[in-house]
Structure P
């Protein structure tokens, strides 16, 4: 059986292990709610995946939490509608 002749120092050991580390996961934004989500997974905040509702998130919540969540989703949708609105010639001249 092979036995090392010399002891490896701590610095030499740590240099070798420099490449062994945990990488931070890459996150993408959910197109529905805008929260960070792992790619190719269902958003746990809104329950959507690829534009389809997969999980009913509101079903598990209490009545008070459900109302709060619904208001947040409505506000988010209203913000999205305002951004998509096309500008008329008059509005462009004002800016």
Structure Q
């Protein structure tokens, strides 16, 4: 018996919860901050829970940079504002929900 998704009720192989979560009307904000010693940090906010952890890991691999996800935000080392937007689009997030 295949595993059943608790949210959508479909088998795990056919589960569409990830796609539906990405297509919701939430806003993803991407901006940079200047930190200690004139270093830049790219911040991504608007993601929650397990989706945030997974997206943070994929962004760090795609951009070859360090970073963390905590308190509802993803922090990436360096100025990657435009690259993050492109990477989020490749991951399947809708363009109109990303503010960069």
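If helix-only ellipticity at 222 nm (-39500 (n - 2.57) for each DSSP H run of 4 or more, over all residues; to 500) is computed to be -9000, which of P, Q is the source? Considering all the candidates, the number was obtained from Q. Each of P, Q could give percent of Cα pairs over 16 Å apart, but the derived value 58 comes from Q. If distance in nm of label points 7 Å out along Cα→Cβ at positions 6 and 38 computes to 4.4, which of P, Q did it come from? This value belongs to structure P.
Matching task: 2.0 is the computed value of distance in nm of label points 7 Å out along Cα→Cβ at positions 30 and 78. Pick the structure from P, Q. Structure P accounts for this read-out. Say we calculate relative contact order in percent (Cα under 8 Å, 6 or more apart) for every structure; which of P, Q gives the highest result? When relative contact order in percent (Cα under 8 Å, 6 or more apart) is computed for each of P, Q, structure Q gives the biggest number.
Coordinate-derived values only; no laboratory data. In this text the structure is predicted, and so the values were computed from the model without any measurement. Cβ atoms are built from the backbone, for glycine too; each structure is taken alone.
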